[in-house]
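**Student:** In structure tokens below, several structures.
Values in this text are rule-based calculations from the coordinates and carry no lab data. This structure is a prediction, so every number in the text was calculated from the model and none was measured. Cβ atoms are built from the backbone, for glycine too; each structure is taken alone.
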Structure 1
Amino acid sequence: MQTKEKENVSQTASLESEMHSLSARLRKARQGLSSGTIIDLTPIEQDVKGLCRSLEALPPEEASQLRPRLFGLLEEVTQLGENLRAGLSELAQLLSAASDRRKALTAYSSPPGDKP
């Protein structure tokens, strides 16, 4: 195998490892969201940026071999986005209900000067 081919195989193996790590991080984030844990998405964003830079450096034929795995990662990112939107919707409902209760309590509480 020529040096350039070995380098490309090494880059592809490295990218596959990066994609596996990103997939695990996405899965962990979704699990954390489902248990109510606050998730820091910064490491995921950094992983995605690094992966994109590495993919751009590959020759097109090498990059195209990774396409099925990339589509899988895209699906995982989409699922995480859906989980985040669902959590945001649930939070909005809880905040609205709390606001409604506060308004009701305020409306039915006695004025400050009317205490016996």
Structure 2
Amino acid sequence: MRLESFLVADRPRPQLPWLLVAASVLLLVIVLYMFFGAYLPAKQRLGRIEAELKQVYGREAQLQTRLAQQEKSYALREQQATALSAERDALARRLEELEKELAAARGKKR
């Protein structure tokens, strides 16, 4: 008769399931690869893209400001051109009137 006791030292050790250990190690390798091989470079790339996007938005703001200034300048030139055209037309009418008066004055002298 054999006595089993927890205090007996020569009890057989349970065998480790090596497939489970190998799968755990493989899972650890995949997680580390995902973190160091994919996540960190993607995060760095995202940082570069955000910086570039910030520059693009700054450039867009500059271009919008220039466009607004040019539109304002164009509107001013358009007003000036309209005013000069009206002034030219008024001077042309006045010239015609003066030419008629001059022709009438010459006709009366003869």
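**Student:** If you rank structures 1, 2 by Cα Rg over 2.2 N^0.38 Å, which sits at the top with the largest value?
**Tutor:** Details: 1: 1.82; 2: 3.59.
Sorting by Cα Rg over 2.2 N^0.38 Å in descending order puts 2 first.
**Student:** Of the structures 1, 2, report the one carrying the highest value of FRET efficiency 1/(1 + (r/R0)^6) of positions 31 and 87 (r between Cβ atoms, R0 = 35 Å, to 0.05).
**Tutor:** Structure 1 gives the largest value of FRET efficiency 1/(1 + (r/R0)^6) of positions 31 and 87 (r between Cβ atoms, R0 = 35 Å, to 0.05) among 1, 2.
**Student:** So, one more: Between 1, 2, which one scores greatest on mean count of other Cβ atoms within 10 Å over residues 15-22?
**Tutor:** Sorting by mean count of other Cβ atoms within 10 Å over residues 15-22 in descending order puts 1 first.
**Student:** Among 1, 2, considering only distance in nm of label points 7 Å out along Cα→Cβ at positions 39 and 55, which has the greatest calculated value?
**Tutor:** Values: 1: 1.9; 2: 2.9.
Structure 2 comes out on top.
**Student:** Now for a different question. For mean count of other Cβ atoms within 10 Å over residues 47-54, which of the structures 1, 2 scores highest?
**Tutor:** Once mean count of other Cβ atoms within 10 Å over residues 47-54 is worked out for each structure, 1 has the highest.
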